[in-house]
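Derivation of every value follows stated rules applied to the coordinates shown; laboratory data play no part. Predicted model only: the values in this text are computed from it and were never measured. Cβ atoms are built from the backbone, for glycine too; each structure is taken alone.
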Structure 1
Amino acid sequence: MKIEILGNSDTRSGFGDGLSYLGEINPNVLALCADLTGSLKMNNFRDQYPERFFQVGIAEANMMGIAAGMTIGGKIPFTGTFANFSTSRVYDQVRQSIAYSNKNVKICASHAGLTLGEDGATHQVLEDIGMMKMLPGMTVINPCDYNQTKAATIAIADHIGPVYLRFGRPKVPIFIPKDTPFEIGKGLTIQDGTDITIFATGHLVWEAVEAVKVLANEGHSVELINIHTIKPLDTETILKSVAKTKCVVTAEEHQVAGGMGESIAQLLAKNNPTPIEFVAVNDQFGESGKPADLMKKYGLHFTNIIDAVHKVLNRK
């Protein structure tokens, strides 16, 4: 894939625009929000399809129960609130009313990770991927830019079963071409390489792109794969790449425990034990601060990916 910056936007806007498009083409799509319509960029859907938009207020647990009930009549509800409130606050309702019953609810979660910034540790959920991927039947998706988030939002409407769609607040480079197909459960190869594989997800995909530029100048041939779907994991693409490069770095805006890297490590342990390094938050809560500063402090910067590559190459 040719890497070119096509603009800058937040991934939550990709969700909002994808939802508006779904409203136009699919009359069964409904939207529910827990008093964060502007933050989730759900304004256009609300204004265009008021009869299909439900403002439930600061009652996230109730929102999950309502959404589960709506599916019984064949509707496709998209719930919207912050990632912390989509998981930690409502885990019992999601488990019992949605996952256990295999309800066709799309749990759309914004402001995930440290890049929420100044709102601080109470809102910067870094455990959500682990919580949601452990639920049987739950699909977990973490796109990397505006275009991919919009495409993912549209794609999950056709998927039968519960989905957790995770996205963020800050503006980040748009580099996935808008006509790139989004296939649930299929990784996207950003660059081919032979020396090492970097698997990245969400905001860390762009950090990995930046790291690859430096590593190329150092003479390293890096394969970069965007794992936008963490569950189901693209085992075929991962194992094929690792068989070629024989060492791995994973990068994600999440705790080391329970994240994408853990899933990949488990896969490799079973099929092809391989040197691996993890770029993620190491058993810490976040704090209030500017997103870029937090990414550096907590080891989620492209320089941390470079350091991890150097370390794992020495173990190869």
Structure 2
Amino acid sequence: MLKKKHAQCLATDMEYSLCRTARALVPLYAAKGDSPASLLSNYPNPGPIIESLKLLVDVMFPGKMSEGPVAADELGVFLTRRLSEAWRPLLSQIERALPFRWTGAAARTERKRTRPPANIRREAIKVMSAFYDRLAHVRKMLIEDVRAAYEGDPAALTFAEVQLAYPGLLAIASHRLAHELYRLDVPIVPRIMSEWTHAQTGIDINPGAQIGHGFFIDHGTGVVIGETARIGNRVKLYQGVTLGAKSFPLDKHGHPVKHVQRHPTVEDDVVIYSNASILGGDTVIGHHSTVGGNVFLTETVPPNSLVTGKHPELKVKTRAGD
């Protein structure tokens, strides 16, 4: 009897503590013009977005994300099923995300002169249709990316190895899908896709980055490509490369100015070796140039350049008795 009474006291104390903590926390979740309830109900859910991304990667490379082989005579059925499975969950999350076009930084730009459409669902369906219309284009780009990896890496023995095993290809495939949603002005969803890919591969590509065809990231770990970076055709990056910003301007209210060129432009047929950092929106790497490893670069280089850094002098000594 005493034990039961003691347990009841503990439960009461616990419930009191939980309620007190919850009451203290609730006001901290309210934002301008939002109640806590509306925030919880309107945020996009990362889970369905990531699952839809996996399905779409499977559309780009049948069998990469699914179990079992895909028969050639059933390819059309497989693609239709995968596209159908991705449509509904992604549509629902895009519908949740679209109202954020008119909040935060977006409200301080040209959108402050517009109003959200009366029917967000209809707008989301319009976006989804436009996105699906671009998937054939994405697939064509990825075919060239696979070829670039196969031809650019002596360790790649088959196209299948590149498609199934290379983290750089997963990062590029996810980016090309997320970038199409970014181009359609979908908030939040593309970034959730890119950050999942970042966690999976160690490669961080902002969905806003513009990347040409035949792109290859060798090894890949630690690569960072910023939102306004522009990368031409047949570009090859090694691990640890950063295409970043030097600084960013602020408006009169102290907020970062959005959608201005902050990251470098890399022209066609450029190779950038490991751990090079190239910074600044006015920095251009001219076509057919090579940037060596560990270079720190904040200025434009002309086409056909070889950029190297001055390395410390190496000293090698043999141990006594060897």
Structure (1, 2) behind the derived value -14000 of helix-only ellipticity at 222 nm (-39500 (n - 2.57) for each DSSP H run of 4 or more, over all residues; to 500): 2
Out of 1, 2, which one gives 1.00 for FRET efficiency 1/(1 + (r/R0)^6) of positions 129 and 257 (r between Cβ atoms, R0 = 30 Å, to 0.05) as computed from the coordinates? 1
Value 18.7, 59, calculated as Rg and Dmax of the Cα atoms in Å from one of 1, 2, is from structure 1
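Comparing relative contact order in percent (Cα under 8 Å, 6 or more apart) across structures 1, 2, which is largest?
Values: 1: 19; 2: 10.
When relative contact order in percent (Cα under 8 Å, 6 or more apart) is computed for each of 1, 2, structure 1 gives the biggest number.
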Suppose mean count of other Cβ atoms within 10 Å over residues 81-88 works out to 15.9; of 1, 2, which structure was it derived from? 2
Can you say which of 1, 2 returns 39, 23, 15 when Cα extents along the principal axes in Å, for residues 145-216 alone is computed? 2
If you rank structures 1, 2 by distance in nm of label points 7 Å out along Cα→Cβ at positions 169 and 233, which sits at the top with the largest value? 1
When mean count of other Cβ atoms within 10 Å over residues 89-96 is computed for each of 1, 2, the largest belongs to: 2
